[in-house]
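K.L.:
Take a look at these structures.
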Structure P
Amino acid sequence: MHILNIGSVNIDHVYEVDHFALPGETIASTRYGIFAGGKGFNQSIALARAGAPTRHVGAVGRDAAWLIERLQREGIDIAQIKATDMPTGHAIIQVARTGENAIVLHGGANGTVAAEDVARAVASCSRGDFLLVQNETSAVAEAIREGKRRGVKVVFNPAPMSPAVHDYPLQDVDLFILNETEAEDLTGRSTPELVRVDMVASFPDAATVLTLGREGAVFMNATGILHQPGCAVKAIDTTAAGDTFIGYFLAEFMRTGEPVKALKLGCRAAAISVTRPGASDSIPWLQEVLNHTKVA
């Protein structure tokens, strides 16, 4: 089995600051760095480091050879990433002393992913493969619909959330992965129990994973709810914590089909990632995660 990830590839410009800039305020950064990033990119790295065979589908500008080489070094299939004349997507990221972040995103080439790119990529899948889609590229609705048509397991992480998400063919999704903000936007609910009630009512055949930051994560479906507590660590930078969790959760869920194991591994990997600066650079390797915890 493989995971096909249709996702963004970005260049992250990261500024460490005392606090987030307020309206009308100019502040100095204490450190600046350029990193490889994008939700799709980060999640592919996390999937690969967690041991999942991963194919990435996306688009970049002509200046992004180093990003593609990075994916290739991680063992990710890059055959379906296209180069365009658009600038590569990029993000301006402020990281405060608390470890929290604020991000301004420009989609760039990520917006050139076309329906035919999606159809060609999904046609390479076998029944039982997983299709992962976020909301940082174009052709998201087409990807979800095509995945369902081809019989693959469709996983949707609607990040960043937008009004367009409500018009996507969400009934074709097999697994939603949401943070608290995305869950509230999608359901109008603010607690895991109420989110579950709404998600089961709207999508009875789907499962949902709800990430809760330092409180851990929850797996829920029509049969019940499972909660995995978070790990107590000193956070330095939370930029790719959610992406790390998603990659590790999906890799383990694809291997075993056991949500308890997948939740545990995802939470441990995310906890390690927040103790390091950067986005994809902060994602741990599987053996490192296993050395920090015994996954029952």
Structure Q
Amino acid sequence: MNALSQTINSEKNEETGQLSELPLLEILTLLNEHDAKAPAAIHAVLPQVADAVCVIVEQMKKGGRLFYVGAGTSGRLGVLDSAECPPTFGTDPSLVQSIIAGGLDAMLAAVENIEDCTEAAPAELKQRGLTANDVVLGIAASGRTPFVAAGLDYAREVGAKTIALSTRGVGLISAQADVAITPDVGPEVLAGSTRMKSGSAQKMLLGMISTSVMICLGKVHGNLMVDVKASNEKLRIRALHMVCDICEIDADTAQSLLTQVNYNVRAAVLMNMLDITASEALSRCATQPFQTLNHQLSEGK
């Protein structure tokens, strides 16, 4: 039996063989019970997740970037997480990138045949100038997707660090990576539909990884998104509340500070705590390490 046949065979779920015959509430109960297995599976591999975060942080401190590589649901979840980093953490869009089989067209429509292509991912990584300072994180529920495996192979050739994420335990890509994250969420309620438990686990893990990386890089103060891009009314109000809370000042004072620095929360807080001008605060935010700035926020000096 080849690897693909073994993968398909392992997708059989003996607990849900009569799924289509069940009353609706029992269907929903089964779905809910199986979804609850995803966090437990993740908990078992937290040391692997920590190793992955450390690798990414180390590379980013060298000027490296993080690339998510995936096909289908896995690729879409990579796109989703990478897209959330700039507004949440104020990062340059190039810092966390995604490569999805079939390109951005695959975000809105299935392009399933491309996942067997072994040329596309290396070509895209090459086009984006992958270097030894970067990290490639391959995402594949089964742990065997050729598109992902080829991307990891190319990353190793370049000397970049590699991370493999599979959600049915150890997969073929696990051996291709410096760090392998291998939770086993078990077979899906709907056999083979990895947008379900596996997708939930991938979404959780990518969010955990990117958030932890940004915390380690100093992009978070306490539990606040002090580098958030306040690009709409909700985020501007959130920014106002953050400045009020951190500086323990009233809303009018916080609003005045934010207006002077174009809603840069970190700069507004530095202005208040260090009694410096808007231009100096913005200059510090642009040139000083985030850990140093966080220390200044905490100590007020």
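K.L.:
State the single structure among P, Q that was used to calculate FRET efficiency 1/(1 + (r/R0)^6) of positions 170 and 250 (r between Cβ atoms, R0 = 41 Å, to 0.05), giving 1.00.
P.N.:
On the way: P: 1.00; Q: 0.15.
The value was obtained from structure P.
K.L.:
Determine which structure produced the value 0.94 for Cα Rg over 2.2 N^0.38 Å, calculated from the coordinates; the candidates are P, Q.
P.N.:
Details: P: 0.94; Q: 1.14.
Of the options listed, only P reproduces it.
K.L.:
I would also like to ask the following. If distance in nm of label points 7 Å out along Cα→Cβ at positions 82 and 98 comes out at 4.2 when worked out from the coordinates, which of P, Q was used? Each step should come with its number before you reach the end.
P.N.:
Numbers: P: 4.2; Q: 0.8.
Matching structure: P.
K.L.:
Can you spot which of P, Q the value 5.9 was calculated from, given it is distance in nm of label points 7 Å out along Cα→Cβ at positions 18 and 226?
P.N.:
Working: P: 4.6; Q: 5.9.
Answer for the origin of the read-out: Q.
K.L.:
A value of -10000 was computed for helix-only ellipticity at 222 nm (-39500 (n - 2.57) for each DSSP H run of 4 or more, over all residues; to 500); which of P, Q is the source structure?
P.N.:
Structure of origin is P.
Computed from the coordinates by the stated procedures, all read-outs in this text should not be read as laboratory data. The model shown is predicted, which means the values in this text are computed figures rather than measured ones. Cβ atoms are built from the backbone, for glycine too; each structure is taken alone.
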